[in-house]
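Scrolling down, you'll hit the structures one after another.
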Structure 1
């Protein structure tokens, strides 16, 4: 019999990594409009927004910067109709995995309530069409 190498599982990178591409894909699946900007190989900004049925606009910003101290952060703001300044829902949250961003967004009460209202409005519209 041949000697086999021990079973090894690939390890995820220890530090923050650029999640912009998979995050943009997931956000688009959720109905967001997402724009990625890579100003250099070491810096990426992702801006994504979603319009609720009440006229509110949720904006998620994701920033990734590599270097001696790499960082990967995101923030969520909501602009309500008629208000000039946004309300901050969370800011400068360090994230390492896409799962963490999903939990932050989907766990936010205001965003969750807006998504539920949008689903109800869509269902009512569908039910009222002949």
Structure 2
């Protein structure tokens, strides 16, 4: 899959969740290259992130940006994601949340739709500093 094609696919499913929460897609040039393991990255300002999501802000003071990565494993067809290092599932666990979706045989659109729901739930749960 071409890098730009994957980024556009991810944007269609995640922009509505990530943009209002302070993240922006950072395109990785060149867009027309065939990527063996396509990825897309959204970035947020660490100060803004810390104010919005105090439960996730620890250790970000010197980071130039907060990265949210989305990866496609072309061999398995599985989508994975990371929020500033740990997988989204690990972040969910730290917040006392469980992973809701078994996406074993789901297509990319269904996986990205489920990822959007998970991201929204995680970031909304991280708003409260308590």
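Just so you know, all these numbers are worked out from the coordinates, no wet-lab data involved. Being a predicted model, the structure only gives us computed values, none of them experimental.
Quick rundown of the values:
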{"quantity": "Structure from which 25 was derived, relative contact order in percent (Cα under 8 Å, 6 or more apart), options 1, 2", "calculated": "2"}
{"quantity": "semi-axes √(5λ) of the Cα gyration tensor in Å derived as 35, 21, 12 - corresponding label from 1, 2", "calculated": "1"}
{"quantity": "Entry that produces -11500 once helix-only ellipticity at 222 nm (-39500 (n - 2.57) for each DSSP H run of 4 or more, over all residues; to 500) is calculated, selected from 1, 2", "calculated": "2"}
